[in-house]
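Below: a set of structures, written as structure tokens.
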Structure I
Amino acid sequence: MISVSPRKITQFLVYVVAGLTFANIAAQFCKYFLGRPYLFGLVPLFDTDIEASIPTWYSSVALLFCALLLALITLIRKQINDRFVLHWGILSFIFLYLSCDEALSIHEKAIRPLRSALNTSGLLYQAWVIPGIAFVLLVLLVYLKFLAALPPKTLRLFLISGAIYLAGALGMELVGGYYSELHGEENIAYAMITTLEECLEMLGIVAFIYTLLSYISVQVEGFQLDNSLTVQDQAQNQNPSLLN
């Protein structure tokens, strides 16, 4: 039996995100106010807008963890012939791609070709947001029945974590694109925009990890929350409809 405490894991990850965010702010302070853009390699190491930085790799690993949790749920739901097993599986692959994209900045390589092809500017200056928004809307449309079948608490957490993540990944990207077109990217204001963007993304991922761990801990036999009853005992007292 595995003992899982979603709350404790989430608290730990929030501390990690806070530490990485403050380290990035300190790095930007050194770069723009102290004139030390390198500082023994520490500044680029904690810059959230650099591909090989610690915050970037943390986000990639966190997204991969989400993919693994979703894969676990997929396997378990498959055993009971859940009608939404394919939806769980597709979500796992989506997060696997997001993990790779975070590490390799795949979407950023499409910015210039798309900008040139679509002649975008202003809020759409970072042109990848156009297919990004379209993809989010498509997934939301396809997953409407899946979302409606989730337990109420899980649904709320799904929506909250998704909103936080997208506020960073798309919302702040729109703001950052608009600002960078007017003022460029090598300034403290743009650095703070990207800092907020990455912070929201990381917090959204943490919230989603909590969502998945909470779902597993009350739905899946063999998991236990601290000193509480086993999931099998809990499930016997739950409404069977919550297992959809």
Structure II
Amino acid sequence: MFNERQARSNAVDFFKKLTFRKDTEFGIRINSRCSEYCERDVHTIFSEVWPDVLLFPKVNSYQDLEWVYLKLTKIESMLKTVGGEYKTLSLVVMIESAISIVNLKSILDFCLNNLKILRAESLLFGSDDFLSSIGVSRSKDTDNLLLARQSIVLYAKAYGLGAIDMVDTDYNDLISFKRTSITSSKLGFTGLIFTECVGRQVIHPCQIPIANVAYSPSEEMVKWAKTVLELYERSQLENQVRNI
């Protein structure tokens, strides 16, 4: 049976006992606003610890973000009053329904124009809940997710944010995972924008090396980029000589 109090206590203990935080960011995923547990998650956890990243699930409208922002602002004010330390939280907005896709513009407008202690960093696609919201099942070819995935990338890039693609729960089928990761990279999923992070979610260590390769530039691309830089630097030098 799920013990929500114990889960919160475990999360707080984890962050308090961290000893290897240099160059590493740790985030926490709380329950969604529509859950009865969400308000207690926010108050209990953030009154005790202040993680690097907040993953906020099932963001269907900007009002969901406004709600959590006001809660965190109240806690942050309390922490400042008693001399506590806090820093800007990186925000990963989890897009998991048809209505959240439709509301992407207003969600992102709110993220970029109204938040102070939260810094919008990336959109994250929750594919299973999205499929449930449109009444279909997951297919192996993932064709029924293409429009939603492209919409997330389009809006993320337009607003200068990163985009994190869906999870693949079948970690025994690494051939399929490699194929979908390559496709995901081609679609433009780039992970977190301010930190080094691959462009999709993983749930098992065996998926990590495959994802790292799929979302990294190939040797060919690196060689091409170096050539472009060399040509640019050469042209700049030639222009300077002419000006002299």
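What the table below lists for this structure:
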read-out	value
For 17.5 (mean count of other Cβ atoms within 10 Å over residues 93-100, calculated) the corresponding structure among I, II	I
Structure (I, II) behind the derived value 2.8 of distance in nm of label points 7 Å out along Cα→Cβ at positions 13 and 29	I
Read-out helix-only ellipticity at 222 nm (-39500 (n - 2.57) for each DSSP H run of 4 or more, over all residues; to 500), computed value -23000, structure in I, II	I
Relative contact order in percent (Cα under 8 Å, 6 or more apart) - highest-scoring structure of I, II	I
Structure from which 1.24 was derived, Cα Rg over 2.2 N^0.38 Å, for residues 117-180 alone, options I, II	II
Parent structure of the calculated result 34, 25, 19, given that semi-axes √(5λ) of the Cα gyration tensor in Å is the read-out and I, II the choices	II
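No lab work stands behind these numbers, since they all come straight from the coordinates. Just so it is clear, the structure is predicted and the values come from calculations on it, not from any experiment. Cβ atoms are built from the backbone, for glycine too; each structure is taken alone.
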